[in-house]
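A.B. asks: Pasting the structures here.
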Structure P
Amino acid sequence: MSDRALVIGGTRFIGRHTVSEFLEAGYEVSLFNRGEHENPFSEDERVERVEGDRTEEAELRRAGIELSPDVVVDCVAYAPRDVHAATDVFADADAYVYVSSAAAYVDRVPKRESGTPLRECPVEAATDDSSETYGQRKAEGDRAVASAADRGVNAMSVRPPVVYGPHDYTGRFDYWVDRVDAHDRVVVPGDGTNVQHLAYVADIASAIRTVAEAGRPGAAYNVGDGHAPPLGELIESIAAACGTDVATVFASRRELGTVGLSPESFPLYRSYPTLLTTGRLRSLGWEPTPREAALSETVAERRSATGDGRAEGPGREVEERLIDVLGTVA
């Protein structure tokens, strides 16, 4: 009889890839979610879906009794109380893996599992649901994992940075794919040297399974691409994956301000660099996908998708206006 993995969430992006990862490894998989998004596994008899709200502990407990999973992957724990409840409900599982975030760390370069402090999470942040407190809440979830491990629960966490890849609904990475694929000149904020470590979504899924099978109770594992290029280099790599030629037009904060933009208007821009160490995860035998392969898969899926990631960043009209302005003063 195959082991059973329960994925809390499981229909979108990281969760979707995680389900596929466990299926390919021979697991039976169950999903637990509210059913608000299309289930891409509805025709797969290996995947069972139980409807429920993970924020309601009674419903989570019911799912635990019905399914008795060997492995639990928590993709949608956004409040510390969610992690406390799940590690209690699934205390007897062989493994519980919490999907945390690199945002849980304070700003340091690089971010290390041991040595880089986690963000503090006051009570008012723990019960908030805004993007401003996201990292604080993820950090407190990590503390809940460590606390559960101290009680004997085989609980662990993975901490990815910004994620990209097929079935991304955020539009952050797709913005740049669309720009590079359709235009020969694109505006890049700053001088293109800012670094934002990224993680390919399939690598997060494989990291989750690796940690579930071989991780240490209470430990956190950073996940990230094998190379963290500056934004200008990343755009060149996307152009290579698209098979296009593109000229990057760098624009300072002052220059962007002439058309009402700032560097922060652009997806994947962050003034403070984000860089993770991934040696702890690699010590378990995990390896990231080569960047060329990851970008190729991402571009192929984006070209076949119906969404529009361009809505995430500045409109093309304002971008072209800035390019014209910069051209007149060059």
Structure Q
Amino acid sequence: MGQEYIKRGNEKYNIGDYKGAIYDYNIAIELSPDIPDAYIDRGLAKYELKDYRGAIKDYCIAIELNPDDKDVYINRGLAKSELGDYAGAISDYGKAIALNPSCAEAYINRGSTKSEIRDYKGAIEDFSKSIEINPDFAETYYNRGNAKFDIRNYSGAIDDFSEAIDLKPDLADAYINRGVAKTKFKNNAGAEADYSKAIELKPDYTVAYYNRGISRYYLKNYDGSISDFSKAIELRPDHIEAYVNRAASKYYYRNYEGAINDYNKAIEINSNYAKAYANRGIIKIMSGNDIKDGCKDLEKAIKLGETSELIKEYLVKYRKSLPRK
């Protein structure tokens, strides 16, 4: 009789009615308390409702009833990971692997969890094992590429992101991260092309416009960089770095007023942003508009922790030029 309620609960689960599903699973458990599937399915519904502790309790009961189901260990590992219990999650994925050494999913999840605790070499080993089992899953190459990037193996990261793109050409994040890796080799033209592809796939992808703006800046395409930073700001009006970098691009056109306005906006967003004060101060001094105010900005930047020797030199040099009281 409990199976009928499990079936009805699954139907509700499949349409996103997780509370309704749990209601039916509760009845199924009351009628047939020894059916592992009822606990597993109730755990899945609780997970969707972000009741991770409740999900773990259900998975534990399911494991007691059937300790040989690798999927329950994987599910419990996911819930533990959501609670920040990475050691517990890694242990559960390990148990799933012990039950089925060919379970690519368990290696992927364990690798992702190892990345969370910055065990990037361990993560790469797990992702590599998953690829050995299933070489056609784009996301595994993508994840391994991220781990390689984190250990500064940028060429290896580019290779993995490229493989991910070959398998899944619409994986926008792979283009973004490959572009970032290319900048490590100062290949800004290649990075720009990757960011452009990401924008083609996701026209509202803020980070793609921002990153492309950076690459265009280094390629001395200041019109393009200003356009990209403006789009990033349109999509995310509190994007402080986009204001700062758009100001830098405007500076090259000697649009001092426009640059100062952007630094003003950055400071409005974060009144303790030393870089914005430093750069605004330099522009005020170099444009000759307000050396006194510029020096005040440099003083503020240093007070906030700016350590650039150039900023300190500017302050000493131009403060001397101010008329004595």
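A.B. asks: Quick one: relative contact order in percent (Cα under 8 Å, 6 or more apart) came out at 6 when computed from one of P, Q, so which one is it?
C.D. replies: Q
A.B. asks: Computing mean count of other Cβ atoms within 10 Å over residues 55-62 gives 23.0 for which of P, Q?
C.D. replies: Computing mean count of other Cβ atoms within 10 Å over residues 55-62 on every structure in P, Q gives 23.0 only for Q.
A.B. asks: Out of P, Q, which structure matches -11500 when helix-only ellipticity at 222 nm (-39500 (n - 2.57) for each DSSP H run of 4 or more, over all residues; to 500) is calculated?
C.D. replies: P
A.B. asks: Tell me which structure, out of P, Q, gives 1.7 once distance in nm of label points 7 Å out along Cα→Cβ at positions 119 and 207 is calculated.
C.D. replies: P
A.B. asks: Right, another one. Work out the source of 27.1, 94 here, i.e. which of P, Q gives that when Rg and Dmax of the Cα atoms in Å is computed.
C.D. replies: On the way: P: 20.6, 70; Q: 27.1, 94.
Comparing all candidates, it corresponds to Q.
A.B. asks: Next question, about the same structure. For which of the structures P, Q does the calculation of FRET efficiency 1/(1 + (r/R0)^6) of positions 31 and 111 (r between Cβ atoms, R0 = 35 Å, to 0.05) return 0.30?
C.D. replies: Q
A.B. asks: Taking 2.7 as the value of distance in nm of label points 7 Å out along Cα→Cβ at positions 143 and 191 derived from one of the structures shown (P, Q), identify that structure.
C.D. replies: Checking each candidate, the match is Q.
Throughout, read-outs are computed from the coordinates displayed, never taken from laboratory work. Here the structure is a predicted model, which means the values were calculated and not measured. Cβ atoms are built from the backbone, for glycine too; each structure is taken alone.
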